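Asks: Read through the structures below before going on.
What follows draws every value from the coordinates through simple rules; no lab data is involved. All figures in this text were calculated on a predicted structure; none of them were measured in a lab. Cβ atoms are built from the backbone, for glycine too; each structure is taken alone.
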Structure 1
Amino acid sequence: MAIRLLDGGGAEQFRGRVNSDQAFRLAARDMVLNLAVEAGSEARLIAIRDGVLRSIVRFVPLTEPVDITIRGSIEFWDKLLSPVPPPRFQNLYAGVRAGTCEVIGNGELYSAYFAALTRMIDVMRELENSPAPR
């Protein structure tokens, strides 16, 4: 599966869906975060300001300040974003506990924003499993 977040059109679709998602907006209110998402060799920097996902851009580690990095193989992301994720891939907590992904950076921010990050991944899963735009 090609992860839509990694291409320009998919990133914009994702940004629109996240920003229109009421559950995310509630959980992310006042959220200010630079989140790096790494899928295999690809990386994106997601900038969230005051609960609004402002941008998703290609990211080269060490070139921008990052609060939290979520790092996983393409296999991890494929399983996490599948319609019904298998055991050890249901969410970030399960992935970290099983050693199938890494979450590094500011642990305090990760804890504070865990609900918003979880909802953001839920929205990503919905997007990945919806029909591709034509």
Structure 2
Amino acid sequence: MAGLIPFIACVAALFAMPQHSVSLLSYFYLYSAGILAFMAGVYWPIAMQLENRCYPLSPLVIMLLSQVFFVTAGVGLLLSTPAQIVLYTLAYLGLYVTDAHWMRVYWPTWYLRLRLVLTLVAITCQLTVAAWFFLLHSNHSL
């Protein structure tokens, strides 16, 4: 739960200190990338414990899933803010869908409930930043 504090703090700071929006957006998306990469790493211990079993996913598929989210996190840092908005919002949603659908047999029920709450807050922060960004830029006529 404490991992949500930087998300929420950056969103609040955007509204409280819009004059620092460039650095706040940078921090927000750097943190978004870091958490996405960290969460992608959660799959590694599972893959390493599976040996050559294939039910429901093979270790190779789990490792590839991990790498997809990890690389997405890094590539997102190279994109423009509008592209980051879309990428990180979809990546967090995709990460939860992966956990809830394909990885659910590996997680205890309490973990998936916690992940749902954390994901909803993180996505709400992503969408709030998106609304703030697009409202600001629609008022300044791109």
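Asks: Assign the value 16.7, 56, calculated as Rg and Dmax of the Cα atoms in Å, to the correct structure from 1, 2.
Replies: 2
Asks: Comparing FRET efficiency 1/(1 + (r/R0)^6) of positions 30 and 78 (r between Cβ atoms, R0 = 25 Å, to 0.05) across 1, 2, which structure shows the greatest value?
Replies: Sorting by FRET efficiency 1/(1 + (r/R0)^6) of positions 30 and 78 (r between Cβ atoms, R0 = 25 Å, to 0.05) in descending order puts 2 first.
Asks: Could I ask something else about it? Tell me which of 1, 2 gives 12.4 when you compute mean count of other Cβ atoms within 10 Å over residues 14-21.
Replies: 2
Asks: Kindly point out which one of 1, 2 the value -25000 was derived from, the read-out being helix-only ellipticity at 222 nm (-39500 (n - 2.57) for each DSSP H run of 4 or more, over all residues; to 500).
Replies: This value belongs to structure 2.
Asks: Given a value of 29, 42, 23, 7 for P(r) over Cα pairs in 10 Å bins from 0, in percent, for residues 70-109 alone, point me to the structure among 1, 2 it was derived from.
Replies: Derived from the structure labelled 2.
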